[in-house]
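Have a look at these structures, which come just after this line.
No lab work stands behind these numbers, since they all come straight from the coordinates. Keep in mind that this is a model prediction, so the values were computed, not measured. Cβ atoms are built from the backbone, for glycine too; each structure is taken alone.
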Structure 1
Amino acid sequence: MNRFYQPETETMSPDAMRALQNEKLIKQVRRVYDNVEYYRKKMDEKGVKPEDIRSVDDLHLLPFLTKDDLREAYPYGLLALPLADCVRIQSTSGTTGKRVVAFYTQHDLDIWEDCCARAIVAAGGDRNDVVQVSYGYGLFTGGPGLDGGSHKVGCLTIPTSSGNTDRQIQFMIDLHATFLCCTPSYALYLAEAIEEKGLRDKISLRAGIFGAEAWTEEMRRDIEHKLGIKAYDIYGLTETSGPGVAFECAEQTGMHICEDHFYPEVIDPDTGEVLPDGQKGELVFTALDKEAFPLLRYRTKDICVLSRKKCSCGRTLVKMSKPMGRSDDMLIIRGVNVFPSQIETVFLNNGYEANYQIHVDRANNTDTLDINVELKPGMPADEDSLAMAKKKLTASLKSMLGLSANVHLLPPKSITRSEGKAVRVIDNRKLY
């Protein structure tokens, strides 16, 4: 079985990759300047012209794009082609303000599906596999992306979408699904349901590709143990295409970025300064050959590290670490920076599952932090045991976060389960 879907690209020498990126970037900047008035104005305001960009080393001269720009230009302001050349849109969930709508030509879809196919093959998949895609379909990119990638590899694809867990499990068993693709929180939800039904020995899964929300190494081990699989991370965002921008290989020490299509930078989120590989900062992507919606220097808000350390899988594509949080979902509580992933790590390290919810509020001008977490089935629930468990968790959280939290231990299944992205944080403060 081939380890690579597109070996000539995935193992390209750094010099050859840089030459390809330079060629694509020069063409893309000219095309965007000539066809996207919104971005042309931003370039003019910064005093930069297309001829100033001669290689990726000149990217720092270009202005950034942010989600606010995408909302301001909604719906057609960042299109680089006539609408008649576009064949699809995808959209974000739109939880704040206007939705972000991304446009695709057929060429854009082919690139996206190729990237997802690379992810499936990197996880050990081939045309003999049965891939159950339990990401949401429709406007959400998860389902369509992995569905298309599965087709490219030649796998039998089960497009179950999210929800209807009984049907998910039935198809998983009856059709001998070997790959599961969904959010990590839904993978745990499915694992829980499979265990309750006593069907653990009936499933044929051997691998899973999970993304679309933050998850920790502890959560990975939990999923792998409960489903008996190897769990792989995948990264993407609607604005650049969807899942497949980066993916894990068998080494699982970071995700290989499809840098022939998406050029990465890491910047200081406060100053915008480009940081060298190995330093933690905000991830920025430039879509090198996307036709319909070719974003240049798009700020993802994801915090990570880039690495070019040689990988045992043979891929030469640069790696990004698992996102360490987001510059826009970091909570500042009593002056302390808090990331939900830190809280999740504490719970998983103390034997709990990733069924928790963080409630932040403000009383008498002071921030309050309440954290609900479920007991695992079989955990002692008498008064003394609960008091000891709460004391231990409170101490662990204070050690991790540097501030105290009110911990509430709840019975199993008392926190509403999500069939898509889990709702981890409820912030009721009036901060603006």
Structure 2
Amino acid sequence: MINYDDIASGALEVAVVGLGYVGLPLAVALGDHFKVIGFDISKPRIDELRKGQDSTREVEPKRLARAKVEYTDDSAQLARAGIIVVAVPTPIDGNRKPDLRPVVGATVTVGTHMRRDCIVVYESTVYPGLTEEICVPLLEEKSGLICGKDFTVGYSPERINPGDKVHTLESIVKVVAGQDQPTADLLARFYACIVKAGVHRASSIKVAEAAKVIENTQRDLNIALMNELALIFDRMGIDTNEVLQAAGTKWNFLPFRPGLVGGHCIGVDPYYLTFKAESIGFHPQVILAGRRINDGMGKFIAEKTIKALINAGCLIKGARVGLLGLTFKENVPDLRNSRVEDIIHELSDYHVSVLVHDPLANPEEARHEYGVELLPLAELRDLDALILAVSHAEFAQLDAGRIAAMFKHPASGIVIDVKGFLDKESLSRQFDYWRL
């Protein structure tokens, strides 16, 4: 196995495979302490990073400009690395099963070029056992090396929260595991250089994998409870936000809120765990029940909008509904697994004309991923209803006056505020206002 001093001195380099929301901040932080190779298969991504641009907006321009990272799409450069960190996405497919193509592809690439005695550490979210059961055999096959003798592996789950400038890589405790004690020791020392919050050493790779996948499963279930409560309280004519504010005055009430649950973590990770559970003969009930509730919220919001239009006497076919926000969460440009898509599809089934605006999303990506044409805010006019689906900071400027200008008939305008982001008191006086 490599010697830590060789990494610290720069005699051997560190490579980060995958320069997205996870990999880029990691590579930049590591560059302050080690010689770093940032590898990505996307040439356009490498080109923009070389120009000091980051379309994910995870790294500030000034920070990126001074980053000591060599960006490349040449996989042969991985042979220079003593530690290779794999930080590629792990999505699900159309059947809600783990899509392992990115992590398998990255593993094949690493195995083809890795040097003897290196450490390969995975940060991608996976189900317990995947690193050792799927990745290690591939590394051995492609490299011709033997794991445990010629190289070792580790696992240190990413905990990046896209768009969060408070809970950053450096301020979140890093879970670290290695296949043996020397590997775990070296990786703990390695990550401790960049993570000020400290390192937690898991007893095994499987424990670290399981810890990661339940972090987001727990959040998913808590949000599912809030969503189910919102469905109940809506039928009772009670404002869910007011209920949560009242309940939140108790010291141990957890501050979760209802909403759309998408993205590449909370809406995905539970399926990795349930997939593995079912493969060993256990059929999860609570986890999948939470998933069903959360996956159904887009349809519920669309149907709520349709009912409001009917109550207002609006002809549904051809009705114009403005939709603010397409990304999976506020203040990020990430469109992966956005559940706003569910609202659009449901409204389209009613032959409603949906006009979408998102100041952060990439128009080409929106067109490619969802077939959605993003419009300037000024083109959201003559509306019958407006849905605020994602609470980007840019939308905070939308007061009653600006919203009124978007409607065909302001007096009968309908505002659907999914996140309860807007001023309820002000808008309720002028519009038919509803929030989840």
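Figure out for me which of the structures 1, 2 the number 3.2 belongs to, where distance in nm of label points 7 Å out along Cα→Cβ at positions 340 and 388 was derived from the coordinates. Computed on structure 1.
Taking distance in nm of label points 7 Å out along Cα→Cβ at positions 180 and 412 as the quantity of interest, name the structure among 1, 2 where it is greatest.
Of structures 1, 2, the maximum of distance in nm of label points 7 Å out along Cα→Cβ at positions 180 and 412 occurs in 2.
Quick check: 1.3 is what I get for distance in nm of label points 7 Å out along Cα→Cβ at positions 260 and 348, calculated from one of 1, 2. Which structure matches? Computed on structure 2.
Taking Cα Rg over 2.2 N^0.38 Å as the quantity of interest, name the structure among 1, 2 where it is greatest.
Comparing 1, 2, the top value of Cα Rg over 2.2 N^0.38 Å belongs to 2.
Each of 1, 2 could give Rg and Dmax of the Cα atoms in Å, for residues 268-355 alone, but the derived value 16.3, 48 comes from 1.
Assuming 14 is relative contact order in percent (Cα under 8 Å, 6 or more apart) as calculated from a single structure, say which of 1, 2 it is. Among 1, 2, the structure yielding 14 for relative contact order in percent (Cα under 8 Å, 6 or more apart) is 1. Of the structures labelled 1, 2, which one yields 5.2 when distance in nm of label points 7 Å out along Cα→Cβ at positions 84 and 276 is computed from its coordinates? Answer by label: 1. When distance in nm of label points 7 Å out along Cα→Cβ at positions 124 and 372 is calculated for each of 1, 2, the greatest value falls to 1.
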